[in-house]
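Several structures are given next for inspection.
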Structure P
Amino acid sequence: MSSARSDLTAREVLAHYPAAAGCSRLTALGNRGGFSGARLWRVTAAAGDVCLRTWPPDGPSPGVLRSIHALMRAAREGGLPFVPAALPTRAGDTLVEYGSRLWEVTSWMPGRADFHEHPTLARLENVCTALARLHLAWSGRTSPAAPCPGVQRRLARARQWMDLLQSGWRPNVVADAADPVLPWADRAWHLLRFHINNVPRRLAPWTTRPLPIQPCLCDIWHDHCLFDGDTLTGLVDYGGVKVDHVSVDLARLLGSLVPDDPDQWAVGLAAYRRLRPLSVDEEALTAALDETGTLLGMGNWLRWLYREGRIFEDRAAVAERLARLVQRIEARG
């Protein structure tokens, strides 16, 4: 879809939302540095700025998205201003189905995703405290204790990779000196082959152990954490929400912000624990999820690029993400 056509469709969707009345400016943000296939716009309206998002065709279903919006509303009602509000349509829904896609409008969250540029301990403590507050706000929706779904997902993905390796598959990497992804993809492939068998062994203690599970973000990382100074102003993007164990979110967050710094991990965990206690086993699970998630996250990029043939707008950004994962695994030896 052309940029002009996309903006026209966005304006047609905005007509369904009272919060977008008097729209004077529509600023296309693309995918705002993300890789999900979503598209974002900043909407300047009479009552203030809001954010318009269209989800990709393989994104959440209408029922799942409404459930996510209900969780966001519960968090807002629980006094968490850093959670965006999913705004209602004129019909009283919180989403619009238009052009074979789902659309939503949320409150505009100020701030910048710039933790790596300004990595203060206060910021780290504030975002980990915010995550604990969010988990507590959703803790009333716990499910019966069960093995950690995040562990099960990693084991399934590891089995898929081991089967692929046994079949003789390898990435069809086309030599292109101008492609910034190429050197990192080559290093990633060698690392994956060497380390993939470690995943089941690393996760073995938690494969059958029942744990408390509840709604979790499951995709909280650096670019979804907005700051103004040391103040956390927004935790954004709830499309990955699933029922899981809180260690999944802690591993994703700390692994993204302070990857291999044990002292800063300790600071972040301590800030989280001040509101929501963590057992020794839960902290050990967080470390195991980070370690295995780094390896399988690297594998995800190889799968998306060379097995599924996905196209990403910004190859330099892909190379940067893949490089971070490769460097972490190489540093571990």
Structure Q
Amino acid sequence: MRILSNTDIAALLPMHRAIDVVASVMQHTDDPATQMPLRHVLPVGGPNMMGVMSGAIPQPQCYGVKLVSLFPGNPERGLSGHRGAVILFEPETGGAVAMMDAGLLTAIRTAAASAVATRVLARADACRLAIIGTGEQAEHHLTAMCAVRPVTEVHIIGRRAARAEAFAQAASKAHPDLRITHGTDVRAGVAGADIICTVTNAATPVLHGDWLEPGQHLNVVGASIPSKREIDDTAVLRAALWVDYRPSALAQAGELVDMIAAGVLEPSHIRAEIGAVIRGDASGRGAADQITLYRSMGVIAQDLACAQHVLEAAERDGRGQLVEL
């Protein structure tokens, strides 16, 4: 088995490469050969949870499992909120062939998926970005959005002014060509934005539909269990909606679950999966003034494709540690 560290993942899975890998695998989420059971989440004390995601994909052919601890308090300790491991198996004899840290891999693939959606849904001239959230996902989403749109201005919005300021300062150093501002007022922060990314741990909506403007694109990322939601009903109803994987969105996206149960939304409000748009089997943005919404749930196919890419690159470059089980 090859053991790969965060240092290996960072070197072998740069954002531009991750975007290509994720774009490719998202085209096969509805392939009968793709197996993706819904995420199983186990409470492990307080707000902490352990998630189990297993799956198999045909391109690249591999299967595996992600075991990840979801600890929302970790960023206060300087740690990722997602900690765990991705384990890959080879399809010939079923042997475990690789294990790698799940935290960075998850952060990269999630932002890459948002970039894939932004590339097919946001206006081509979108240059003003608002990010709601100041954690690990905010960092990677900034990089990802800059990879697919001509971003020139960024506004960082955080619950705490000090965190927003610290993130903005770090982002300015990493992206000196961007004009980066910060604040705590979400409504004011999203005014005039072309792209809005919500990457928070919020349990209740932080973004309201009444604040949205024609032509904006939203990547709603942070809430991954039915008990949490980052946007209100009005935001969902005002936007044209696409998802990464319809079954998981209908079962685990809190706002969709709530609204369908209340009878104010039909499952048909989902236009399509992003993979179908990439293939040309479904349409994307229909007009310059349309509000588009990508609801990210994060699916194991993305993890597996990125992990397989990392493994193949590591074998080629001789990276990682080889161990016998």
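Of structures P, Q, which gives 1.8 when distance in nm of label points 7 Å out along Cα→Cβ at positions 195 and 307 is computed from the coordinates?
P
Upon calculation of Rg and Dmax of the Cα atoms in Å from the atomic coordinates, which of the structures P, Q produces 18.8, 57?
Q
If you work out distance in nm of label points 7 Å out along Cα→Cβ at positions 19 and 179 for P, Q, which one comes out largest?
The structure with the largest value is P.
If Cα Rg over 2.2 N^0.38 Å, for residues 59-170 alone is computed to be 1.45, which of P, Q is the source?
Derived from the structure labelled P.
-10500 is what came out when helix-only ellipticity at 222 nm (-39500 (n - 2.57) for each DSSP H run of 4 or more, over all residues; to 500) was calculated for one structure; which of P, Q is it?
Computing helix-only ellipticity at 222 nm (-39500 (n - 2.57) for each DSSP H run of 4 or more, over all residues; to 500) on every structure in P, Q gives -10500 only for Q.
Every number here is computed from the coordinates shown, using simple stated rules; none is lab data. This one's a predicted model, so the numbers in the text were calculated from it and none came from an experiment. Cβ atoms are built from the backbone, for glycine too; each structure is taken alone.
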